[in-house]
Structure I
Amino acid sequence: MTRPTADLASIGRYKILGLLGSGGMADVYVAARPEGGAVAIKLLHRELVDDAGARMRFLQEARIIHRVRHPNIIGISDVGQLLGGRLYLVLELLRGQTLAQRLAASRISPLLAIDIVRQVGAGLAAAHAAGVYHRDLKPDNIFLVGAASDPVRVKILDWGAAWTARDDSVRLTADGLVVGTPLYMAPEQACGRAADARTDVYALGTVAYEMFLESPPFASSNRVAVMYRHMCDPPPAPSSLWPGIPLVLESVLLGMLSKVPEERPALDVVDAALALAANEIWRRVARSATPVTHVR
């Protein structure tokens, strides 16, 4: 964390303590509340102040997070605007690392991967119940709270690309416009068609596949090639990469990655299958008295 710049000692009533990071749309700071405690503040970039689309997406994220309150979704407590027109969101301050950082640092055990997928699924299910679809689920947008040795608590981040089926006023993209990240993009997204709950199920399947098998189902630096493969190619069979994968786990992964949205399992079905897979892995651990890993 870096120190605040001299021209930004505070945002609204919050005292800036340092810069946490910067993205394409906003900087994120850690700040102190007057009543005590720390928060994260997401501040729109100065050059986007007059960009109507950026401002709408920024405020859309605030509305959606406020609407979908769930333990596995980052919380929001305030929204404001500085004198120069820069919008800001006051968010729950999280300590830990993104799933992308964790994947880059070390292999994730099957049981931990199951726990992460089930928690993400719970957060998505709450969003879907509110008519909200994330549309850009990926390891960078999944946060693991706490130290690596602690039981993991998951938060879904970055709802700026999301839209809701219950309020067209916050749907900022039309059919034909591709939204999302190619490595984790459902076939219908790659075609520019409208997203729904099944689109998020596919994205969660790609994230789960990467955790269990150490690579996304379709990996390439060529965006167009990856999108084509999502639309046309079957993913490599999980059992070809992890011969000991529980059959119920392989089945649910392949179901989540179906090209046909109607064939993908609902999130409650995914959760039940993962619970069965976890039980099978625990039984293996009990029989062998050694950790279960996915060895290629």
Structure II
Amino acid sequence: MKLLYHKGQNFGDALNPVIFNYFLGTDFFSDENDSVNVIGIGSILGLKHGNFKKIVFSSGYASGDIETYGKLPVIDNSYEIICVRGPKTAKILQLDKSKAVTDGAVLLPKIWQFNNINKKYKYSLVLHHKSFDYFSGWKELCDELSINLIDVRTSPKHVAEEIVKTEFIIAEAMHGAIISDSYRIPWVPVKLYKSINEFKWYDYAESLGLNIMIKKVKVHLHDIDFYSQIISNKIKIPKKLLVPVSAIFHVHKKNRLKSFIKEVIRSNEFYLSDEKVLTEKQNKLIELLNQLREKYK
């Protein structure tokens, strides 16, 4: 049996082996037999297809972006649905609503407690990993705003520890918010680029009874070269003027984004799920993991 998840430089995906190996044991999975596979944490239900048995545990679907998240799967006899991320995934897959528990990442505090850790940051920004491809100056921008930048491409334990050291989390990466909530740290969701999928955010939030509103920026920040390309494609401009004009355009966008983040902080509209609800969901996931281990040990 294999554990299937997206392998890349991304915090949420990297939590899969941490959580599943802890609760199921490091000897539960083997690459020698791929006829049965556990589909784990992430918006991967549209991506993990094949002629094998698929055991779905807390996975989600992200509607509205087939190129990134794949087509809606047809749930047939090859699937064993233990649970999915939230009500929206359950509904779109035509599953019973009891299958909607929550994202498996909420179990992380059961593994890493970070006892007696001191708060170091007032605010931290947890970007989606793709946002680093659009703009390379995030660290400098956050320094200018006097907020901490958490890079989800680093080790999962480092990311989690940085979140725990923070009083309030501004999250573009959904698992930044999930881990914040699980460690009882208030968070606010933001959308800085159009590629951020809202369906999965609302799916997770509804699983914990949260009614959230994603704060969306009206400008999308890129490096100067990006603006130079856009400008040169649209108008004829002397080469000696292209970089200065692009730089002006870039600074304008950057200042608007900084104003947006300042307003997010000023509005003080942060979320935190009900602790009783979170505990119930964590206990349910552990119960289901125990059942999975006993069935396939």
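For relative contact order in percent (Cα under 8 Å, 6 or more apart), which of the structures I, II scores highest?
Values: I: 13; II: 17.
Largest one: structure II.
If distance in nm of label points 7 Å out along Cα→Cβ at positions 152 and 184 computes to 2.5, which of I, II did it come from?
Numbers: I: 1.2; II: 2.5.
Corresponding structure: II.
For FRET efficiency 1/(1 + (r/R0)^6) of positions 72 and 88 (r between Cβ atoms, R0 = 25 Å, to 0.05), the calculated result is 1.00, so let me know which of I, II that is. Label of the source structure: II.
With FRET efficiency 1/(1 + (r/R0)^6) of positions 56 and 272 (r between Cβ atoms, R0 = 25 Å, to 0.05) as the yardstick, tell me which of I, II scores highest. Intermediate values should be presented prior to the final figure.
On the way: I: 0.05; II: 0.35.
Biggest value here belongs to II.
A value of 0.40 was derived for FRET efficiency 1/(1 + (r/R0)^6) of positions 200 and 256 (r between Cβ atoms, R0 = 25 Å, to 0.05); which structure in I, II was it taken from? The value was obtained from structure II.
Coordinate-derived values only; no laboratory data. What you see is a predicted model, and the numbers here were worked out from it, not measured in a lab. Cβ atoms are built from the backbone, for glycine too; each structure is taken alone.
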